[in-house]
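Here, each number is a calculation from the coordinates, and none is a lab measurement. Because the structure is predicted, anything quoted here is derived from the model rather than measured.
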Structure P
Amino acid sequence: MRMLMKVNIPVERGNQLVREGKLGSTLKSILGELKPEAAYFFEEHGQRTGLMVVNLNETSEIPRYAEPFFMALGASVKLRPVMLPEDLAKAEGDLQRASKASWLQAA
């Protein structure tokens, strides 16, 4: 399952790693292990933030993706399932059924 993973690195921990010259190498090492489909980094709410697209075969893989960020960076991690346009196209039947559902008429 394709997941969007957002990682927020606390300012103090990030600053410490920058001062030690380890932030870049730590991120490079984690990304090299996880091999995300895409990875982007930016500022969000005053914190260093990463947004990655990863593929999980099952939910038991969540620790594989989250723990490196927890342990090495003290980061918070959020995971959210996402779809490609092709995935959304496959859901067309479900979308149509939902648009005609009896519960919708009652609302």
Structure Q
Amino acid sequence: MAKFLQFIDAADDAATYPAEKLIAMTCAADATLLLKFSPGSLGTGQSASLDIVTLTITADTEQAVMTAIGEAIDLSRETVIVVCDDVGGVFLHSNILSCTIALDA
């Protein structure tokens, strides 16, 4: 069964990606985790097509948050896994505070 990761950072600003398109999770700075999805919004064959979802997290919790995302992909029975919903206040892990979505960053 295919799984999807969903992010909502504001009213009318949301993205849902196939979990299989997640290519990296990187702790870019204190309290910042970057999730990179390829191909991004430009599509396959475009050299710079990479969407990035930035998660603001509690400082020094990147390992716990990355592990929770990986376990959710692997173990969740849900088809759509809500990682961050700033509007509805739903977060996959208690240390995820907010998110922003950058298309073809």
Structure R
Amino acid sequence: MRRQSLIQGTLEQGSRLILRGLAETAAKSFGSDNPLVVVEPGVMPLPRYHLGAELYSRIGVKTSHPDYHSRVSICWFADSLASVIDALVESVLPKLDWEANAADYDITDF
């Protein structure tokens, strides 16, 4: 049986709780090895949808060695899911500084 929690208080208080727990939630979804970027919407209460993506590049950010690629996880919020997922991801990419946030990983490590 799935346990559900009731958040009491204002929508703004609930939004702050969600933001505080976002890193833990993302670590469960994406793994704790991935660096995480949270794009806060700048409004309270939070928009209706919480989105997350795990992004990869075949190019390392700190090395040009061919066995190293880079990755980052990103979480953001949206008011609507009317767009296709590609458009939703593309809408947040300008807010992501890949060079500053992505981490290299060795593709030969299993």
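See the values below:
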quantity	calculated
Ranking P, Q, R by relative contact order in percent (Cα under 8 Å, 6 or more apart), the structure that comes out highest	P
With helix-only ellipticity at 222 nm (-39500 (n - 2.57) for each DSSP H run of 4 or more, over all residues; to 500) derived as -8500, matching label from P, Q, R	R
